[in-house]
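Enquirer: See the structures that follow.
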Structure I
Amino acid sequence: MKRISIFRRLVIYVLIISGAAMSFTSCSEDYIRDHGNGKPAVIDYVRVCDPAKADSAIYEAQMLSIIAIVGSNLQSVKTILFGETEAALNTSLVCSHAIIVTIPFSLKPSYNMRLITADYKITDYPFHAFIPAPALDGMLCEYVADGETAVIKGNYFYTPVTVTMADGTEVEVVDCSTTEIHFKVPTGASEGPITVTTSYGTTTSDFHFRDTRGLITDFRTLEWGNSYKKGAVSDVDGVDGNYLLLEAPAAGAWVWNNALSGCYWAKDGRGIEPIAEGLSDTLALKFEANIIQWSDIPMIIWFKKSNEEFSVDDNNAQHHWKPWLMEDGSITNATTNGWRTVLIPLSLFNTNKEETSSERILGDMSQYTDFNLMIFGAQTDATKKYPVEIRIDNPRIVPYHNH
């Protein structure tokens, strides 16, 4: 057995001492965290939690945003107040030189941040926490008739609230909650974005009321598609005149039924033109849907090029729409209780007919000219057949902003 050299013994000794010191430091930090050390917390600056902006100090932020407080002796901080409202602290996000915290919400803006340590040492820091401007996520339905009630979905809708149409017309707000605004559509309402104003700011929507941007078809003329492989066209209880009606008394797995398919083929419509311009990851498909009954069979939606046949077996990326599929995997009867606007980011068009692939990409949308959909495919229980009645209108390609 070889003797341990003096140098190696020294190294081992240093490691043992270092480990003891680390252990002592850890215990010491734990004690300070629980009892304080007689010193107040020190704040050097506050920043957003974005690595690209780590060196940029901020002096204000909207409530419910996440910030990082940078300084020293922060490990003993037990309470953070923004004005009179206490923030929730996660001890795993508190260390000696930084604290990550979410600014709590209050209907009263604050202009001071107060840190209190375990031994009640107080540090005040000037910081403005303000109530966010309205956030507009979308509309329950973007096509609503004059005189009817429309619904805007979003957040931070604190009264008094004002809603203005694209032409500057201020509308009558029927009801308002934090996340919904119900308003009466004025006579002669114009297409375009909607603006919402509260005491805390003004926001103009990315979405358009009665949006016709990138409209593929409105089903109002016989040239909307092909006379073959399409469902019926009806205007009974429509959202905007004619719509595509997909209807069958009993639909089953992999049953090809022309009454459950629809399309827009450019050669029979406006001529060979791109379905849209731009890359698929910046765009979304929108349409209005009124689902009366539908369960357990996907709607396959895909785009094709002018020189391709109508086929769900091609290599173009598809999306399988399944509003009847619940988060827990269970199946329900999908109903919308009226017309609703549906948005599907084109980035979700990533599969094939059998859904054995999820890596397809549409890419440049200018290469596609035609639009197709079909109730077709696999079922959870292939022994069953289900009645289907789905109404579709105004399919369109619009800019997509993933906030």
Structure II
Amino acid sequence: MANTLTNLLPAMYSALNRVSRERIGLIPAVRRDAQTARAAIGQTVYSPVVPANTSYSITPAVDEPDTGDQTVGAEALTISNSVGYPIRFSGEEMKGLQNGGTYADIIQQNFEQAFRSLSNDIEADLASLTSRASRAQGTPGTAPFSTADDLTDLSATRKILAKNGAPDGDMHMVLNLDHSATLLGKQPTSWRVNEAGGRGDSTARYTGNMGLLQGMMIGESGQFADHTAGTGASYLVNDASLSAGDTVITVDGGTGAILAGDVVTFAGDSNKYVVTSALSGSVFRIAAPGLQRDIADNAAVTVLSSYTPSLAFSSDAIVLATRLPAAAEADKAVDVTTITDPVSGLTFEVRVYPEYRQTLIEVSIAWGFKMVKPEHAALLIG
């Protein structure tokens, strides 16, 4: 190959600058475990989880209190994806592109597509975690933020996180593009400099980068998928002792499916709960922290209609572990480097493989992901 990776670095960095503008609002917001240690596909990575300790009343004594021990837990994440993106040219193709003066632009666009594809794959995996959130705010089929200067949908979703104990100052709302378009179109007063005593922020009007709003960092993602609700109807609670905090719901009667990701309500309770495990054997599950109040036996269960989701969370709710893919000692790559996207923080590996009269460039990354604290995540639905 006439060009080494050193010569290709300008093209790679130019591609990163372009792909960084893609709507990947989840990747930068979640908790990261992004060491560059190698990991094979299927390897389990453990993320530490520190429990809360019990406080005590201070009483003067000769010795200090014999307390404070704790057992640090660990959430297991599996490196479930190891993905490479190929860029390949034959010698004749490269010669023709170089002679035509288009080689530099085409190689840059190939890197751009590689970084975009891999980033979007990871963003889509994170977006799939909507079915693991604790509760929901909003009405299916009704777009949030439809009324100018009414941010109740945002404040009510934030209330769910606050009530569940999510840390203040670390709350994010990542909107799907439909919801963000509605919000941007309404231009809240806080974004109108001339109507906010000179303190407004006009950035959102011109760039779409919404920044901080009502104590939440607002981002966008193009990877949220609409949820098609199950057909479950007429189910009743079948548990005389269903109490606040319970996550296992037993039902009887009724027909049809209750699916993971469905949003359900119970008679006598205004909260909207996200189903994390589909109905099977008369039982389905909701996420922690579970029911917010006791539910009476035979209370009606209602499955809400299909919806479009956005996701609110604190960073500690979701862990993303990324690694460089495993490589054998006898790997035939003749040149290897890593490159880090300054916006998403993702580190990609680039390898060059010489083949018979052609060259393969591989851009790759391995990753795993998990919702480790569902009580610190909530849906905004519309």
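Enquirer: Using Rg/Rh (Cα atoms, Kirkwood Rh), single out the structure from I, II with the greatest value.
Expert: I
Enquirer: helix-only ellipticity at 222 nm (-39500 (n - 2.57) for each DSSP H run of 4 or more, over all residues; to 500) computed as -2500: which structure among I, II?
Expert: So the calculation was done on I.
Enquirer: Could you figure out which one of I, II the value 16.5 for mean count of other Cβ atoms within 10 Å over residues 139-146 was computed from?
Expert: Only one of I, II returns 16.5 for mean count of other Cβ atoms within 10 Å over residues 139-146, namely II.
Enquirer: Supply the structure label, taken from I, II, corresponding to distance in nm of label points 7 Å out along Cα→Cβ at positions 83 and 155 with the calculated value 1.8.
Expert: Here the read-out was taken from I.
Enquirer: Upon calculation of distance in nm of label points 7 Å out along Cα→Cβ at positions 307 and 371 from the atomic coordinates, which of the structures I, II produces 1.2?
Expert: Source structure: II.
Enquirer: Determine which structure produced the value 17.2 for mean count of other Cβ atoms within 10 Å over residues 123-130, calculated from the coordinates; the candidates are I, II.
Expert: I
Enquirer: Same structure, new question: The value 27 for relative contact order in percent (Cα under 8 Å, 6 or more apart) was derived from one model only; which of I, II is it?
Expert: The value was obtained from structure II.
Readers should treat all values here as calculations from the given coordinates under stated rules, not as data from a laboratory. The shown structure was predicted, so the numbers you read here are calculated from the model rather than taken from an experiment. Cβ atoms are built from the backbone, for glycine too; each structure is taken alone.
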